[in-house]
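Listed after this line are the structures, all set down as structure tokens.
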Structure I
Amino acid sequence: MEKQFVFDYEHYASLAELSAADRELVREAERATQHAHATYSKFRVGAAARLRSGRILHGSNFESEVYPAGLCAERTLLFYAQANYADDPIETLAIASDPSERECYPCGQCRQVLVDVERRQGSPLRVIMSGGGTASAVSSATLLLPFTFVL
């Protein structure tokens, strides 16, 4: 039996089309790229998350000489948030990169961790993927990984 997976997402042809709060979060993600340690790939990624309390947290990618010991910006931020603010759910997470020729999307491991965080906090986590002057957003991380790993 054939089935189909279809989902809705938002696309913004210009960052100016985003709400003021979303534009701020994208700017914070762009700023976080400055703290990336990407000496090998030269591809710096930043993430910023707004918690329910309004607090904004940042993360950036970190590459290690003992590859593959590095960590993506999203997971850096998500693990920090879960360790330090587990009772303050993440409402929205924005991702940006430098260089920024196109929208920056999370890798498979990050997508799984985003879903894990959603499950743990019991509420959807909106994800904004920005770059190249545009952005796309999904209302829940589960839309980025429809067939998630579940124990």
Structure II
Amino acid sequence: MNWREHLQTRLLEIQPDSVCALDEAAHQLVRNVLHDIPLHTSDNNPPAQPCALALGVDALNGLDAQQAQHLISRTRLYVAPRLLLAALPGCALDDAAFRALGFTLSSTEPAEGPRIYYYDLETYKTVPDWLNPRFWAHPERWEP
């Protein structure tokens, strides 16, 4: 399975209610795979209502690391809580940078092909064991 087929499969698995295409290649891919969902384009103005997923195929091409991180951060904050990005071989961000941004590697193409990264705000970090009511303060033990 090549990387474009993997992106198509992931789109069908996720079944988002709406998609924001970060570039023209992503727009075409969504139109070919998901025909009847609302599709927004990512220009300088974010959509009025956040989309369920942002998809980028060529969005990171030609950007340096700082510009790529800014695009990802802005997209996560204002456009969509889930991102699916293709990092082509010339991408300024490496695996460690994507992991630091909360992404998981979804697929990698053999022979130095594109890597597919996925980010979901709801599942990017598991809740640690110490963050539960067992370890909270006991107000009934406090004396005024």
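Every number in this text was worked out from the coordinates using simple rules, so none of it is lab data. Bear in mind that the values here come from a model prediction, so they are computed numbers and not experimental data. Cβ atoms are built from the backbone, for glycine too; each structure is taken alone.
24 is what came out when relative contact order in percent (Cα under 8 Å, 6 or more apart) was calculated for one structure; which of I, II is it? Spell out each step's value before the answer.
Working: I: 24; II: 20.
Comparing all candidates, it corresponds to I.
Here mean count of other Cβ atoms within 10 Å over residues 57-64 has been calculated and equals 17.4, so which of I, II was it run on? Intermediate results must be reported in sequence, preceding the final value.
Numbers: I: 20.6; II: 17.4.
It was calculated from structure II.
I have 1.00 for FRET efficiency 1/(1 + (r/R0)^6) of positions 49 and 113 (r between Cβ atoms, R0 = 35 Å, to 0.05), calculated from one of the structures I, II. Which structure is it? Comparing all candidates, it corresponds to I.
The value 1.1 for distance in nm of label points 7 Å out along Cα→Cβ at positions 41 and 73 was derived from one model only; which of I, II is it? Derived from I, not from the others.
A value of 64, 35, 29 for Cα extents along the principal axes in Å, calculated from one of I, II, originates in structure II.
Using distance in nm of label points 7 Å out along Cα→Cβ at positions 81 and 105 for the comparison, can you identify which of I, II gives the largest number? It would help to have the intermediate numbers written out before the result.
Details: I: 2.1; II: 2.8.
For this comparison of distance in nm of label points 7 Å out along Cα→Cβ at positions 81 and 105, the top structure is II.
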